[in-house]
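These are the structures, in structure tokens.
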Structure I
């Protein structure tokens, strides 16, 4: 069995991005009921030398839909980080990423297979093929930032389980009959 670029990238992004969005919805309900300022919650960090929840969540969007745009254009770099974006604004960015991913055509994405691209940050320029970028850079970063956001919210008392992180699994659907 071979796996397509679409399956490796977009299908994986569409598992995690909606899961993170759902966690954000649970966080909004839970922390609002507790009287927590949701915008202040975005400043929470696991450790002083780590970036805050807002960055982790924006990075989930960046390491998903922005990757497809970067493959098309040939260059991926650090995302733009708006430190003033509200909780609702972060939720909207995740929802926009989800909707944009859902609108992608598998054939269009698969035509990008083998395309050369680079990760560029300052003087650093790392060349990749689209597949190697997705598998060795994009997905590990996506999972890291999603898990870190999950961990921050869990540490703050949001009741979450593993299924909240995993999202919708791509299981074989049994036919009825």
Structure II
């Protein structure tokens, strides 16, 4: 922890010297609210350093991006430092259906009632839908079948809903 701000300085030196796209994933780990009850002083200093580094003039055309599943945990000052904020919502039923159809395009899905099956996936993220479909595809391959059944697809989607949410 004591070296985090210094390492961050090295990253921003690299950003200013090398044009590229730089992604800070799981950004809530360093970008958490400074007024948080579980605030660690070192992380507050890291966030302050990040805010200073991001404001520095650099001569490159680099893009700095940050991603989080928990925007509510981020310090408000961060939202003023990024040019754009892109929020992805959970897919609605029509988008769930589009994901399912796309992932299963090489399988026989003629017997699937898409409206009913896609309803099973409402409330899941895109990643959870893909994982559920991948499980169904694996089962079909193991069983040497090119047909996907609505029941197995719906079961896989409902199973994903029952799993504990990842933090």
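Values quoted throughout were computed directly from the atomic coordinates according to the rules given, and no laboratory measurement underlies them. All figures in this text were calculated on a predicted structure; none of them were measured in a lab. Cβ atoms are built from the backbone, for glycine too; each structure is taken alone.
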- Message: If you rank structures I, II by FRET efficiency 1/(1 + (r/R0)^6) of positions 10 and 114 (r between Cβ atoms, R0 = 30 Å, to 0.05), which sits at the top with the largest value?
- Response: I
- Item | Among I, II, which structure scores highest (criterion: Cα Rg over 2.2 N^0.38 Å) | II
- Tell me which of I, II gives 36 when you compute relative contact order in percent (Cα under 8 Å, 6 or more apart). I
- Note on the structure: If you rank structures I, II by distance in nm of label points 7 Å out along Cα→Cβ at positions 90 and 146, the highest one is II
- Query: Given a computed value of 11.6 for mean count of other Cβ atoms within 10 Å over residues 18-25, which structure among I, II does it belong to?
  - Reply: II
